[in-house]
1. Of structures I, II, which gives 19.9 when mean count of other Cβ atoms within 10 Å over residues 122-129 is computed from the coordinates?
2. Have a look at I, II and say which one yields 171 for volume of the Cα convex hull per residue in Å³, as calculated.
3. By the measure volume of the Cα convex hull per residue in Å³, for residues 258-433 alone, tell me the structure among I, II with the highest figure.
4. Can you say which of I, II returns -18500 when helix-only ellipticity at 222 nm (-39500 (n - 2.57) for each DSSP H run of 4 or more, over all residues; to 500) is computed?
5. A value of 6.6 was computed for distance in nm of label points 7 Å out along Cα→Cβ at positions 330 and 466; which of I, II is the source structure?
Structure I
Amino acid sequence: MLTNLTINNIVLIEKLEIDCKEGLTVLTGETGAGKSILLDAVGLAIGMRSSSSIIRKGTDKASVSAQFSFVDKNNIVFNKLKVLDIDIDENELILRRTIYKDGRSKAFVNDNAVSVSTLKDISASLVEIHGQFETSGLLQAKSHKNILDKYANHKERLDKLKTAWNEWQEISRYLAEAKANIAKSKSDEDYIKHMIDELEKLSPIEKEEEELIATRQKLKNAEKISEGLKEADYIISSDEGVEILLAKVRGRLERLASDIELAELDEAIKAIEQAEVEVGEAVLSLNSLASSVYVDEDMTLDIIEERLFALKDCARKHNCQISELPDKLQELKEQISLVENHEHRLFKLEKEEQEAKTRYLTLAKEVSASRKNSAEKFVLALTKELPSLKLDKVKFEVAIDKIENENNWNEGGIDKVEFRVAMNPGQSPTPLQKAASGGELSRLMLAFKVVLAEIDMTDVMVFDEIDSGIGGAVADAVGEHLKKLSKNRQVLVVTHSPQVASKGDSHFVIEKTQTKDTITKITKMIDLKDRCEEIARMLAGQKITNEARAAALILLEQEEIEAKEKVA
């Protein structure tokens, strides 16, 4: 429920605050006083389009704040706020919007900055605003199916239908892609076989490029390494090499040691012996190194360069890396396999698609049957409401036709739904938008809302001069229906009709005052006398007569009597 509306610097409104109550709230006042401006402000609070032109002259920004309270914590709004990680303290929600002179707009939910689209999404299940020519999509045939589905209350069926539709479309897309691939592969079959043959002859293997580059580098250094090793081997192992010289030195020292006992000489001999051991180890290391740089005689630099060139050329043809050539070969083989086995593959996919289509059609027909059954009940329920709205001559029907072209089927089924009316006896029903005038559409919309009241989750409904152009018994009937709607939700209505105004549980008067500036103010009618005076003005115009006051009092007392009778 909307509990408070605060408006600052919007057009003629300097500062205005309304404490709203449950039930039916009526807003009255002379033409041009700013009643519709007030409802435009409500629209801003729920995310409707804004413009800097609404900012009151002499100010830099305009703002509006709408406060709501909840009783049911299962309300869909709670789930949306949970996803956004926005808390509701004491079941209160505040939507706030600020518009700046440069056209910027900021939106807040419980002081959390959000996008305007998020604000609009959150408020979608909170508030509906209707004008005389904004009749809940009644003029748009594409909305008629949604209205009927809402009445049918078969969301579970629709969810299953949507799932079946998505599954069918996914398989159909896969089948179309498979057919396209097969057709392309068949046209390229000879070329693909040639490419397979070329790759098989090339026989690329995993990590081959890295190994070839490493071998090429080894070959380039092999000659230099070999020459160095040969030179080192000659120095160590030749007749005049290190090994022979060390042996000669040791032999000479040993002969000397046999003639002379000298400790230092023994140490020198031991050192030379150790040197001989280390030289031997060096020889072994050089031999091992020589073995490691050995390259297969068949693997020459020319052969490696030729192999690398062939691999690069093939990779360029296939627009891939050399390392990807083995996978490319497998991919081409799969394409040929697809062509060779296409009949079996297509048969399987076509069977799956047909099964998915059958599942969809079965569910679509169930939904169609549910719609037709609900359409009959909907027509009966709506027809019962029409006489009280002085539309007893109207014949209403719901046309449900199958969409013959399956390309136009969708997740909502195979039906085209259209509301049709005949406004006068003897006429054939025609599409709603062609048959009814603005006032008639407004009353039809009220009948729709009453019929849908039990399943419509909107907490607040706002009507802007929906009773325009009507009076007397018709206006009284409109008031009755608005009153009926307000039993299950909060209803706010801007009205010029005294009959409608008399039905209100709360009554606000909007006035325009002109001193230094022109501003709009709002006053809540609490006393019966004040309220009677306002309704008398609505009846009589500028000059209020005693007769008008008496008639106003009768309207208010009659409403009070009827209310007591309903309670009793």
Structure II
Amino acid sequence: MKLSPLQKARYEYQPKLPGMLRNGISSICVKEGEATQSVADQDKIAALFPNTYGKKEITFVKGTNTSVAKKQVVGVILSGGQAPGGHNVVSGLYDALKATNKDNVLIGFKGGPSGLTDDKYIVFDDEYIDQFRNTGGFDIIGSGRTKLETEEQFKVASEVCKKHGITAIVIIGGDDSNTNAAVLAEYFAAHNTGVQVIGCPKTIDGDLKNDDIECSFGFDTATKTYSELIGNIERDANSAKKYWHFIKVMGRSASHVALECALETQPNICLIGEEVAAKKMSLSQIANQIADSVVARSNKGMNFGVAIIPEGIVEFVPEFGKLIAEINELLAGAKADEFNALTTWADKYAFIEKGLTKESMAVFALLPESIQQQLFLERDPHGNVQVSLIESEKLFAELVGNVLKERKAKGEFNGKFGTQHHFFGYEGRCAFPSNFDADYCYSLGYNAFMLIRYGFNGYLSKVSNLSKPADQWVAGGMPITKMMNIERRHGEDKPVIRKALVELDGAPFKYFEAHRAEWAVETCFTFPGAIQYYGPAEVCDLTTRTLALEKGE
């Protein structure tokens, strides 16, 4: 296989480790912190995790290694959607294993959690690992979304671990995947299997974070990738001066990606779902807000602009949520067959009009016909609307267009409004990791082995002080149960890791809020350019604007 020059150079890049982990494994010891409790529902979470709840946070510091030396056979799983840097978590874990004892073994389970229960695996060696160092993607072993949650699955997993002599499992994933890790860790502890489970925080959406987890891996690279593309579009818009570009970016449950891209590129408009929900904004209010910017810029002779839309924005609109709930009820049971038997959209529309409340029908009537039809054609396995498939960038472009037509009829708008639509999602999930993500992920993997070496179970690999140079990063671990609460899912109470939403009183949003009025009217675009891997540290090792603002930098 012929390598590109960059690919060849990235194979040779040596990721930076936190200063403490550079001292050599033999000179690292554990400093215990306070005992922990879950973020909510403490009694319920404690009852569900009697063997792993309430453990102490720990930090690795310089000192004599007091762990018991033994041969380690570790399994690793990539779980959920891809995120840049996953390969380096595996590489860091492998290097730490081999640095401790060359006879240690790392087994990669293929295709996600199902690789463990199906016993599909590969035993890593130097030659295989070296093909994936500092590269994007999850193709080293593949990924999957199988949930490990049943007693039968746990029993099979235990048998597979026993078969291979596995001493620990590392699960690399997001909030659901690490919830699975916590439940599996509890099962292994309750059944005295001797197998530890360690998690690593992954998601480009940025919603796996808290006071301990400053940033999930992949967020830095993905937002830099999207911001480069958005900056390119801004430059094109400012050159052609004839289109409004509506750009949807990843982030169904939280708007961290949209906010970071806005901080990087300073578009005219960026919608933040959490603000929409807090202010109970309607689709009409949002469309009019964007239209205000279009009109103000048009009055200055600028019939162009850029708007960033988070993919899950409609789920934050209260009236839209009510509409979806009514549609799901409308098509429940035999009603779905009655609806599907209708042959024309006119007949279906009449059926819908009879079944919705007046308020929800008013919202439905606002939607472009293509979106209306999509709400009834795209169903998930449970018969519910797949809201994530809604092309919200096209939805808001058309809603704004309708508002502008009304204003033009009243003589309130005399400009032009041409649109282009974009969705940036897959473009960022497997990009070459930035130096930050390459270093952070390698550190997470290396640190995961330290947690295994010291016998921890049900812990998340934790690297903090991330806004500083890597030699000042702090390595340690935290019990996964600390991040958990109880949520109602599929009619049952389930322990899950609480998703982190954009904090409207946080420094990143406050900065955005303080500047967006100017951005909405003026052309304040900034152009981040491509991710830089070689050159001055202040360019190549730059962290996200979100993290810098959160740290007051």
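1. This figure was derived from I.
2. Answer by label: II.
3. I
4. Clearly, the read-out refers to I.
5. Clearly, the read-out refers to I.
Coordinate-derived values only; no laboratory data. On a predicted model such as this, the values are computed, not experimentally measured, just so you know. Cβ atoms are built from the backbone, for glycine too; each structure is taken alone.
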